Structures are given as structure tokens and as C-alpha cells.
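Read through the structures below before going on.
We did not get these values from a lab; they are worked out from the coordinates using the rules stated. This structure is a prediction, so every number in the text was calculated from the model and none was measured.
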Structure 1
Amino acid sequence: MKNVFWLVVIVAAGCSTTTNMNQGTTAKKAEEVLFTVDGAQVGVEEFMYVYKKNNINNDSAYTKTDIDDYFDLYVKFKLKIEEALSLGMDTTQSFTSEFNTYKEQLKKPYLTETKVTDSLVQEAYQRYQQEINASHILVMLDENALPADTLEAFNKIKELKSRSEQGEDFAALAKKYSEDPSAKTNGGNLGYFTSFQMVYPFESAAYQAEEGAISEPVRTKFGYHIIKVWDKRPAQGNVEASHIMIRIKPNKEDSVTARNKIFEIHEQAVGGVSWEELASQFSEDINSKDQGGRLRPFSVGQLPFEFQEAAFALTSPGDISDPVMTPYGWHIIRLEGKTPLRSFEEMEQSVRSRINRDTRADLNKKAFVQRLKKENGFKEELFDSQVFLQHVDSTLVQGQWSKPALASTENILLFRVSDEEFRLDNFFTYLEQNQAKSSKALGDYITELYGNFKEQSIIAYEESHLEEKYLDYRMLVKEYREGILLFQLMEDEVWSKAAKDTVGLREFFESNLDKYQWGDRVKATVYNAASAEVLSALKDQLGQATGISKDELEKQFNKESSLTLQVNKGDFEKGDIPAIDRVEWKKGNHEVDLDNRKALVVIHELIPAGPKKLSEVRGLVISDYQNELEKRWVQQLRSKYPVVVNDQGLQYVYEHLL
């Protein structure tokens, strides 16, 4: 983000006088107004907030002189903002687009329940520290299932839980009754998993269940589950591994051939044949074979169970596993390295990001809406789906319903948020804009959409009142708005103008030549060598060949280390290079010791002091010219926009900041 406001305020320079406001201003007014620019008020609260924010770690800044200097800068800043507004820069499409983008980002921290998120982050990290091996049985159920179907599925999963607890084999029950297709082959076993690898309700039920126990039925978007926890172990961290794979063919004879082939490759690998060559020649994983079979680092739950367990079982880099079979084929695995679970501080931001994309975010939203209901005086006047159904028909679930015109007596009040009313017509507008095809019963669909409407209305009300409610947010929005305006204005009036005005730039340079002077200089070449031996070899080289370039020398001497020899050639003043400062300034060769290194300084020419050329200091001159243009411009703005200071307001600032 551009923090251009403070950039420009800091570089602003120069002082000015201001006119005093009427001394009879009330004490309350003194606390509200600090100064005006062409009638536009700047409050005491704003100035004190900004001053404290920008001196939060600078206790020495709280003196009258510091406050006065900052006040002068702030007045200049507000003069520029007044000019930007008078030019209509806040009405352009580019400004509106950029400002709205920033504003949306600024809102986010104020539209969330921080405590809930913090708790979820801690919970997720705690779960990352433990891996669970579990099996499940699933009875599928649509998320929008009718109550009768829901009850039927619930009773079925309860019966399976009871049968398992009475001694029936869990895997056998999963193979026979689970509606997870993979259960037919794995008996419902999911292998080891950890945080974020299962849907949140399932994950929570698994972590809350004791080892060896079966969970209560848990509802997810897939249906009802019961979960049997077989094992809980400490997190294994990440594994870096390479593998060689031979795919399994459908034909039984080919499968035997694949098995025999992987065992032959394994024998060669443990016998000392190059792993990289074996991978390149024989591996059938086309994505990794040419990289020595190298895989991305992985943790539990990211690769087939058999593969990950074989990899985690290896202990030292270079260890090679016995052949292991997965649904993809036969593998042998070489351990490249292991890394433990990262610290909370290292993982916190990535965990927060995952929570925002996970169903966990719904918990945050629900808690946030509940808080807003209390804070903003939410009061529901009416909820009766029968009233809605008088105006809505089956076209709504087809996504084709049109909002009817309501008589004033029909536009009943539904709820209030603080002093804002939300009526039936508001809800019907929402219905029309958000309807979609649905398999739900009409009454259930309306009830769901009404809940969404209430939630959206409560959040929208909060969003529209953020500036009233939070000083920090209000000041941030103001800072970004004015910062964007100032950046464009300074670009137009100072920065680009100084660079493009070649005539004015040269005139400024020539009228300020005394500022752009060289001191005495030498034209020299400095050879900075790592040791006396390197310096001796360098002198031999220089004696044998004339005209050898800097690049050629550094390439010749720096084959093993780029620090062996450094060559610096140019015009130097005192203070530019330590080696230059330590030798007598006369033409010829000079050797000097430099903190465990050796240097050879060759002075080719002595250059007397004199004026610099514009081409030599163009960047510095442009910067100085920008400052001069800004100074003149601010003087013009002072004439254009009168500044009136409230002395009582300024006194109030002194009293509360000093």
C-alpha cells in the first residue's frame, strides 16, 4: 500500500504565519477545531491522533518545538488536500476505484470476531501436534434432506454404532453398510490425518473421541458418520523423500512382473548403484524421474497411507525402504530429510488463512452476528413464513419469481437494527435478487433466505457505521483517502514537473552552482585483495599484461571466491573509499593494509576542486528543484486558501501532548 501521506508530510519544508481565530471561541469549540483551511475544519482530535500515531516510539518528540514543527507540516498537508478537492481529483474514476479497493481491505479487521478466530487458530495448531488413525461408517444424506429422511439416516447410523459397541467388527460393518465407496476395500479406514484434512465437524468428533472409542453420530455435508479412533500419535512433521515407481498393470501376469522388477531395482539401489541413474532409467513417475525421483515435502494424509508410513519409518537421510505397494504401483523410497512441526509463530498466518477458507469461518460469522445484534439493538418484530407465502409462489424455487407491488398496509415491519427499519418490501427485493433453483420445500427455502437476509442486513448496518463506531478505522480511511489524493497531486505539481522542466532545471542548477562542487579528487584504480599472496600475484599479472580489464581480472582471481579480488576504478574524493584516504595523493602505485586485506592503489591523475556538471548530479538537482517548486507552490496555496488557527485549540493540544 502507498503510505504516501506520511512520505510527503515528512519531506515538506518551510514555515508560515497564520491568522488567529476569534478569541471568544467556547471551550468546547476549542476542543473540536484546531484550524481551518478556506473554511474546512481540521479537528483537535484528528491532529492529536495522527501526532501520537507517528511518534509512538519517540518519547523525545513531545516538546512544544516538535509539536509546532509538526503542526506546520500538517497545515501544509491540508492546504494540498484542499487544492486536490478543488480540482475535483476525488471525483475521478481512477481515484474512486483505488480508494474503494483500499477501503474494502481496511474494513476486514472490523467485520470479524477476533476472539473466535484466535481460539480456532489455537485449536487448529494444537490438533496439528497430534495425528489420528481412524475409520468411519457413512450414511449419506443430502444437506437439504426432509426431516423424515434425516430421522431415517440418523436411526440407521445409531443402530450401526450399537452393533459395533456390542462386538461386531467395525471394518466388516463398514464394508457392508458404509456408503463411502472406498469402504469396500479399506473397511472405512482413513489412515492417519490431522487438522484441516477432514471437514471440520468430522475432525472435531475424531479429536474429541478417546483412543479405541466410537464417536457419537456426527452430521457433515456428506451425511451421518460414526468414527472409530484406533490410534493417536505425536505429529511426524514433514518428510522429504525420493521414490522409484513401477506401475501396476491390470493383468495379473504384468503385476507379478512389476513386483519382480521393483525388487531387482531395490537390490541394485541398496547395493550402491546410483539412485539418480536408477530413477532416470526405470521409474515410471514421469514427473519426478529426471529429478532423481524427488517429491515435494509431505505430511500425513497427503499421500497414500502405505507410502507415507514407509517414508516416516525411515530414520536417516539416504535410508532406502523395502518395496511398498500403493494403489499407484510398487515403490522404493529414499529418505532425503525430515523437518518437525513448525512453531506456532511460524504457522500462525497460514493457519489463519486456512480458517478463512474453511467451514470454521461460519463459526466466526455466527458469533460476529450475535455480538452485533446486542451492540446495535437488533429487535425482531415479526417472523411468520405464512405472511411471506401470501405473496410468494413456487416460481421462487425455480429462480423465476418477481417481486409484487405492496400496498403501504402490507409493507409490514420485520425487524430493526438500531434506528433503521427493515420491512417486507426490503426482504422481497432481496428474495428477487438472490433466488435460485432449489429442491427445498417453498416454506423451508423462504425461511433460509430470510435468515440470510437478516444476517446480511445486520452486517451491512455495522459496515455503514464503522466510521462512527471506531476512531482507528475513521482515521485510517481518512489517511488513505487523503494519501491517494496527495500522491497524484504531488506527481502532477512537483515530481513530474521537476523532471520534465529541463529549462527550469538548468536555470536552478546554474543559480545554485555553489551547492554542486567537487572537492579535490584523484582518478585512480583500487585493487582490494584478500591476502598478500593474492596482491603479489596481481602485481605480477599487471606487470605482464597492460590494458587488462576489471572484469577479466576479477574473473581470473575469483574462481573459488568472489571476494578474492575486488577492483574499483573511477574518480574519488576523500571519504569515498578507505584505501584512497590512507595513501599519499600523488601519481603512482601505493600499497596499504586494510583490516586483514591488502590493497594496491594506482593514482593516475590528480583532479583539482571545481564545479560539477549537471549530468553528474542530475538526480540530486532534480530532488532539490522539486523541493524548491514545492516551496513556491505552498506559498501560492497559502494565498489561495486562508488558514485560520484556533489558539484555544492549539493550547488544548499543548496541554494534552506535553
Structure 2
Amino acid sequence: MKLFHRGNGIPNIFAILIIILLLLVFWFAFKDSFSSSIPSGGLLKVENSVKIKSDYDVIVVGTDPEGVAAAVSAARNNLSVLLVDGRNRAILGGLMTLGWLNSLDLNYSPEKTLLPGKHNFLNKGIFQEWYDKVEGTSFDVVTAANVFYELVEKEKNIDLLLGASEIKPQMEQSQVTGLLLKKKDGTALTVNAKAVIDATQDADIAADAGVPFTFGREDIGDPKTLMAVTLVFKIGNVTQTVWDSFSRHPNTGADSRSAWGFWEMWDYPSTNKERVRMRGLNIGRQIDDTILINALQIMGVDPLDPIQMQEAYEIGKNEIPKVVDYMKQNFKEFSQVELVDIAPELYVRESRHMVGEYRLKMTDVLENRDFWDRIAFGSYNVDIQSTSYSDRGAIMMNPIQYAIPFRSIVPQQIDGILVVGRSASFDSLPHGSARVIPVGMATGQAAGAAVKLSIDKKITFRQISKSTDEIQRLQEMLNEQGMVIKPYKIDQPDYTRHRAYRGLKAAVSLYLSVGGEQNKFDLDDNSNVKRFSNNLKRIVKIYSAHFQGDPDIIIENMENPEKVPLTLEFVKTMISSILVTESDISAHIDKETIAEIKDPNKLTNGDAYMIIADLIRSVTGVVFE
């Protein structure tokens, strides 16, 4: 039998389909290898629009990926758009292209694709459109910048203004009605708009407009604590042979674009241990035998203070040559590399957290919750980075899939503005997952479509956020733009069926328990006196109006308290030490909780968390749901 024809001369369509399928499988399996050899065409010059009009449908502030997605989305909905940036930037892409974060924290769908080498991402839409034009899991920053610019350049409804020296919200009572701008040459502009989308990294416009925020970990009693910032650096002479050697290093992995590991770098002897340290390496490949390394952590930096930001940059700049020398001397894989350059901008993970119509909680992520007003999805690890030299951070847990509500980009109190990206309405802990760029681009795309809906229906964003009909229409618009926004159902993890799950929800919400990538919360392991004292100290810090004192005083003369089993009677003694007013301890612990304790002389972590949940509910009224 011939391959392409049957006896009657008709093409064997099945054989052709099989060959096409094999070719597709081959392409997706080796796509990264092909794209890694694509030569760079050079950085495209970004041109400001010749004339900035006095009125637009929407102004998008910030040219980070979230801002590009918002502007493109709005333009594709036939809105007139001004995309403006107040930082001294000459290209688009912000954190990716100037902070050099060229390895992405991706959100994979639990629904696997049948094609080998093809990732099935949540959200899709403009992020997928951008991703399909770069090299892969890590990308060349010139490619990324050019693709961002091409996305904007193709939309004739977008005017672009980079380098504004001043950007302030124009207000009418509690409504944002546009921006007051100053161009680089000092020219003052008043630009009216029906809506503003704040896609700046720190939500600067929304904050100036009076939108409420918390800062750092203020929501869990620690406003001065923020995740470390990072200064990415570039090293060269990374030939294919050098790249291939990375995956042979113990406990280190690599694909054709990204590498991760070299955990020994945690032991790098910092020359400034109060401020800077190294962690394991996250390595992203460029297309010119260079790589970008995201691993240098700088602590104690307020991203809202330009002086502190400049100081942090100098600290990193001074340390990086020493880091590269150390790598060359201690790892044969890096023996021939050279330091090439340092990123123009710091990679900042955390600053403001907006108080929106809904604030994403750890329990939402813990339970892989869907929301009726879903506009995006997350699935990345809840990754809490270092806050000090002695704190290595933690992977709190690994969700399967959770939804981002539209209400989480709608601020309380102020109308006419939406906030997208890492400063949207997320509690500080789930922010460790929701802050990633693909989620931010999805919220940006949703914001652009929401402006169209708001204008057409003559309703506010707040009204949209309360209407099932309008949210359904918004979701339809997003799906028409290539996103995949639909309800889902997840088989809940085993920990949700544990007898102490109610306590675990409190413990995870307060950063008392972490499960790592395997969600191993050790609820049935024995607790100890020191651990419980640490838990109570955090409760005192978070709920200072209701609790006071230091429970460590009770155990200060105890030898090795971390080895002393926790008993129910000792729990009662320790709780008494932090109550503001004397009361019967039994009144603060549910009888059902006591009844479920198997051994009062050897409490488990689950027992301790249940007691903590009862105590907080009884004294403060807070319930973790």
C-alpha cells in the first residue's frame, strides 16, 4: 500500500494527519532548542507619541508587563489609551527588561497538554501571545523588550509617553478623573480620562489618590518587614558546553533555557551580613552566550524611599564582583565566566498591598478556591523570600489552582481607578504567589476590558464588582480576547480533611506553619514548648490590643525547651501570661477541641493550632475562613 494514495488515487488523509501530528510533536519538543539560536536583531528604539491629547478613555500608568497588557487590552476594545511611565525608562517591560528578571515564575494548569514540550498555562491571553514570541521559560531581555513594544506599536489606539517627570492623579472628590503630568522637558499637561489603571509596581497613583493600603507585613503585625530586593547580574562566556555542565552539578537542574540550583551559594561569605546575602541560583539564558542570575538578596530596603533604593543598588553593585569571583573559585562550571554587567533596576518583590473590595487570603490559596468574579488564576508556590540574613524565607505551600477575583483590583473608597500587578488587593502571604508576572498580566488584561464595560454601561468599577451579570459579560469579553476564564473544580488535598484543619487555616494565615512544595504541614507531629511560645509571640505582635507580654519569660530557665513536650496544662499557663485581663482559660478553648486531643501530655502541632484558633476567635472575634 502506498503511503499517500489508496488504490483509487485519493490521498490517504489519515497518513497525512499522522505526519502533521508527528511534525507538531517534533516542533513542540524541540522548540526551545531552535529558538535559543535565533540571532538578536537589536533593541528597537521606542518612540514617544508626537502629540498627547487632552482626553482619553483610559490612562494606563506603568510600562511593566502588567501595564502593557492593560493598554493592549483596552485598545483592542476600541478605547483610546495613553500609556505613560514616570520612571527614567527608554524601553518597555520594566521588571523583565530593566530589572532583568528573565526567568518567569509560571502558572501551570492542572489540565495537562498532550503535546510534549508544550506547557499549558493558566490565563493565556496577552501573556501567552507575548510568551509565544520569546525564547522559552527564560528569554533574552532584548527579545522581550521588542515584543512588548511590538504589541503596543500595533495598536493604533495607544499613545505612548515615557519619561514623565511628574505624574499625579486628578481628582473630583473621591473620583480619579485623569492625570496631571509633566513631560521631561517640563511641559505641564492635564489629561482627562474616564478611567485610570495603575500598573506601577508600587501602586503610586492609587496611593496618591487616597486608596487604602497596608505596607509590608502590616496585616500580620510587622509593617517594617518586607521581602528582600534583588540585583540581577549578567555573566558571559557561557558556551553550550558550560550550559550543559550546569545540569550535571549535584541537586541542580536545567532545561534549554533555565537552570536552578547551586544551593551551596547559601554559604557564600557575605561582606555585609546585615544587608546582603546569596541564595541558590536562578539562571536565565540569553542568546549571546551570557546568562542572568537572580540570587543576590538585599535586605532592609523601603522601595518607596529613593535614597534607600539607591543605597541598596550600590550595596549590590559592590558585592556582585566578589560573588562572581567566589563562583569562579568554588565551582568548576563557572571557572571561565566573566562578569559582564548589572541590571539597570532593582527587582522589588513587595511594598504596598491594596485594600480592595476583596482581599485574597491564605485560606483562598490553601483551599484552591474559585470565585464567581474570577478574572485570573494562580498556581505558583507561595514563595516567601528572605527578610533578613538569618531568615532564608519559606515555601509556604504549593496550590493546585486558585482564582483572582475582579474585586481584588477594585480599591475601596476611591472610584475611577483599578490597581493591577503585585500591589493589588492580596494579603501579604498569598501575595507570595499572586505577585508573579503572568498573574499580573492577566489582571491587567481584565482591567482593560473592564474599562470598556464601565464606559459602555455607564457604571463604576464598584458597581461591576457587585453585579453577576456584568461580571459574566466581562468574563465573556476576556475569553473573546484569548483568555480561558471558566469555573473549575479541584479535588481538595488531604490536609483539608484533617481533624485539625480549622487550626491549620489559622496557623497558615498567621505564618505559624509552612508546608513546603509537598504541602507537608506535620499536623500529627509532636509540638514542643519553644514552638508554642514562638507562636504566642507572633499572636501578641499581630493582636497587640488583645494580648501582651512575652511567653518566653515562662520558659527562660527551661533547659532545651525545643525538646520539651507540650502539655495541655502548660498551654493554659502560657496563654494566661499573654492575656490582657485575667479570665478562665477554659472559656477560650472549645470543649470539642479538648475532647479531640489524644494525649494531653503530648500535644501535636494540630492540637496546638486548634487551641490557637479557638483563642483568637474567643478574644478577638477573628475567624479564619
Structure 3
Amino acid sequence: MKNRFFCGLGTLLVLTLAGCGGEATKEVVEIPGYTIEQFYDNEAIGGGVFNADETKLLVTSNVSGIYNVYEIDLTTGEKTQVTNSEEESFFSIDYVPGTEGDILYSADKGGDENDHIYLRKADGTTEDLTPGEQEKSGFFRWSEDKSAFYYISNVRDPRFFDLYRMNIADWSSEMVYQNNENLSVSQMSWDEQTLALSKSITREETKVFLYDLASKEMTEISDPAEPAVYSAASFTRDGKAFLYMSDAGAEFSYVMRYDLESGESTTHFATDWDVMYTAESETGKYQVVGINEDGKTTLKITDAEGNPVAFPDMGDGSIASINISDSENLARLTVSSSKSPSNLFLYNFETKEVKQLTNTLNAEINGDHLVAAEVVRYPSFDGLDIPAIYYKPQQATADNKVPALVWVHGGPGGQSRVGFNQLIQYLVNHGYAVLAVNNRGSSGYGKTFFAGDDRNHGDKDLQDCIYGKKYLQSLDYIDADKIGIIGGSYGGYMTMAAMTFTPDEFKVGVNLFGVTNWIRTLRSIPPYWEAARQALYREMGDPNTEDSTRLYGNSPLFHAHQVKNPVMVLQGANDPRVLQIESDEIVQAVEANGVPVKYIVFPDEGHGFVKKENQITGYKGILEFLNQHLKGAEAATASM
């Protein structure tokens, strides 16, 4: 789908006052308005597993236009493309042990989310190892002797994921655990004899069990007397304990240690934020804890005795994730920043040397021209503090007021976090302030806050967004009459809820693949969500019961006649979560009001857009739409 809009270069005049003989001088600095093509010539890179001799990293990158698999030589830093897909995105898994360059990768078709595991041999030939037509599979872990790998698959029953073991000698597989009780396989002990299984009850309650594969005995680790969120973390390398996380009796999740011999649980690690994960290196020499600290990931790394391991100062970036090599001499660090896409670094534990392996920001973009994300808080209608990630355009002043957007994350239960977002930086670079709200119901701020929108969607959470708009209006450099709302998935729902239920609040709405008919969406969720279906129904409502009345009332489609202001909708035709008909119908309904609507459908995308060509087309269209309907016709003409 072509789009005629092209963003030209603008300039920003920054005045710097410097003392010189008692008089002030003015220095004019020009800052370009970068094009969407320049922003999407940045590189998104992920993964990073070591090969056997720890001379290379296997990574995923979209530098080709869609995601492919690459190798990075750790000595030279040279990156070599391994797969050459031009249609589907390929995501790296790992090297195949005992081979010379064979790898595993995963891919779906057109965003349908039916991921398969593929083998690519060093000679370039490939094989689909999980070829079921509607099969969804996921790599789990290698066996300890590296002769096989474990994976989960719903090929037996599309509702449930069973655990399989695939031998790499002949690529034959056998079922290890048949999931008949709607559980999720979370972890496996290092001796491969015990599984950690989880069961979703509600968003605020999950259970964890240990299952002995030999005896078939199931032991509940979560406390039945204190319902809470319990989740598996890891088994310790010494085989003595199982680590799990819980928020029982607390606002934030912490790590518990279950002694496998005595059956006693004790607190292992706790802090003032949610613990996201904990893991050990190959022999247990190092322990890593990931913490969700006010919208960004912080790591706590200790040695086997619990002593902190010093890591280098990464400047404006933070270490978002780490992979420690099997030798425990090296670590791959993923460093994130709000002003640059994530980069990979190599850290040597012995020499303390840090080596940057990637430079993902387009060389045509000066990072100083981008803006750092700021964590802010504002009171909502009932006085509750709402956390948000804020981006202020450099050109914004009291004399040069700028329009603004309230950005709403996906979910429900997601979180806007400090980190690089190309679309946000693109919009901010072109003069739009962006407030990424974490409305009640968002994760990361305690379980009371997380439960704040249960069965109340489109009401209190929407008010949090409206009060985000009021916060923006309190800033003297914001044009109070030019504030819109934008979001994807659940954020797209919130966008349409705002445009229908409170039609006078926001001047425009940009809906990326958002739910508009909760009854249809909840009835058509993919079968592989079965383990979480009842939890989702408890949070949102069961569309097959009297809850349907409330769900009807919360669905923007049935109130679209109230929409007054321009709307833009973007949708992937293969989206299995929010079907295209959701967007088709809301567009038709709003158009019936005589309200301007811009609609873009990508035939080769699913729930989110991963191909650069589509991202460029869609996001360039968003700026065109905003310039025309929010900033004003003059801005739109100047940008052509």
C-alpha cells in the first residue's frame, strides 16, 4: 500500500546564552526533522547466544528489512547474514550442539503466530521440524548431554501445549509430558526429572506445581491458603532448591526458595519493585536478578557467595538483559536507552574489558537530536498517582507551543517503559509531545494498581488517560487545544473508547489493531490461549454469560455513532488476536458519521508490524494524519 506523504527536513532553533564580557550571545543550532525512512534505517537487534567455542554470537536483526538470523564474530565485530528470508521474519534460537554451524530458528507465516521450529544446516538447507499445519511450537531448552532439545507444541490439541523431546541425531521426537489439565510448562530441573508447571486462575492468582516425570506425582508449591501470583523462576544448579516468585502478602513480587528435600520455602530476594526473573550461570558461579524498576530493567548480579559483581558504567544506557557463556568467562550485554535502539556489548569477567559489538542508530541521525524519556507522575480523577513516560520535543517552549499525544500501551496489563521507540521518537522529532501513560491496570506498580481496572475497562483506566491530557494541558509549552490519543492492541481499544465514550476530549485518535467489539474478540481468541482463557474472562468478563451486557456497553463499535473527531486505523490482515473485521466495522461505522477516517490494512502482517516497508508506510501515514488533523493544515502542507 503506497502513501504519498513524505516528511521533509525542518529546523529547530536552539538559543544558548553564554556569558562574554558581561553580555549574552546567542548560538543557533540547527536540528533536522528526520524522515521516517531515516528512523527505520535504524537496526533492531535481539538475542545473542554464544557458539561452542565462544567466538561468535547468534542474533536476530531486521537490517535486511525484515528479521533474519546473523552471526557476529566476537574478535572482529563483523556481522554475517545466515538466513536470507524476504517474506517471513526469522528469529534465532541457538546453535545445534556438535555441529559446524547448524542452527535452529523460529518463524510463522504472515504474522499468524503459528510459530514453527526450523533447522538450518551449514550447507544452507532447511527443514521444518514442527510441520503441523496449525501447530504452534516453542523451543524450551537443551538436554544436559546436548543430544536433544525440549520444546512445547499444541499439535495434539490446539488448546494445550505438551512437552516433547527431539533427538538431534535423527530429529525424531517423543512426548515427555501430556498436558491434560490446562497447565503451562515453565521450567525443568537440570537432571530433567522434574517440571515446574503453572496454572492461571485470574490475573491476580496463579498457582505453581512441581511434577515428577517418573512417579507422576504433583506437588503444589504455591500456598493454597494465600492466593497470589506465583511463577516459576529456576532450579538451582546444585539440585537442592527450586526458586519461584510470588507477591503473596506484598505489593511487589519477590523470590522464594523451596528446599527440595525439606519442602520448606524461605524468602530468597526481595526489593521495592517487581522481580522479573532470576537465573544462574552454567555452574552457578553467577546469579542474575532482573528487576522492573519504575519502567526500566535493572540487573543485580552476584557471585555464588552472594557478593555483588561489579559491572561497567554504561553511561546513558542500562543493561536490560545478559547471557553468560558456558565458560562463565564472557557475557553478552543488551544495553538499552530511550535515545538509541538496543546495542549488544561483550563483557569479559576476567579482564573487565567491555567491547561494543553493534551500533544500531542510523549514522544519519544524531542522538543528541533525540529526546530522553522522563518518568513523571500526575494525579487522576480520584487522586491516584499515575506513572507515565514522557517525551518533550526540543522545540517546545512557552512561545512555541506544540501539540501532544496521550500514548496507551497494549495489554490489558502491559506497561510503557523507558527504552527506544522509533515511532515515538519520530513523532517527537516532528514536534509532538508524547505522554505514554501507565493507567491503572498496568503492570510494574504493585498488585493493587494492577487490579485497578478489572471489569472496569473503558472507565477508570480511560479517566487516567483523560487526566493525562489534563496534565499535558498544565504545561505552558503544550497547545492545550491540540491533544490526541494513540495506542496499539489494548491501547487501540482505549483510543476508540476515548473517541466514542468521551468524544469531546481528544481532537484525533490513532488506533493500531485495537479491540472494538469485546464480545467477538473474547469469543474468538486463539485456541492456544486456553490456559489463560478463564483468567481473561474473570478480568474482562465472559462473553457467553450475562457479562455480555457489560461487554456490549464497553465496546466502541456499538457506540461509534458518537465519534466526532478524525480517526486513523491500522490493521494486519492476519492478526489472530484482533481480527481485521474489528477494524473494518469501526471504520465503516465512523465513516457513516461523516467523520474523516484514514484506514491502512497490511495483507502480510499480524498483531503488530514487523516489516520495515510496512512500518515506514504506516507510521509515515500517522504523521501525515496528525499534521493534517491535529497540528493543522499549514503544518501538513509544509511537510509535503
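Here are the numbers for the structure shown:
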item	result
Label whose coordinates, when relative contact order in percent (Cα under 8 Å, 6 or more apart) is calculated, return 19 (choices 1, 2, 3)	1
Structure from which -15000 was derived, helix-only ellipticity at 222 nm (-39500 (n - 2.57) for each DSSP H run of 4 or more, over all residues; to 500), options 1, 2, 3	1
Entry that produces 37.2, 106 once Rg and Dmax of the Cα atoms in Å, for residues 348-579 alone is calculated, selected from 1, 2, 3	1
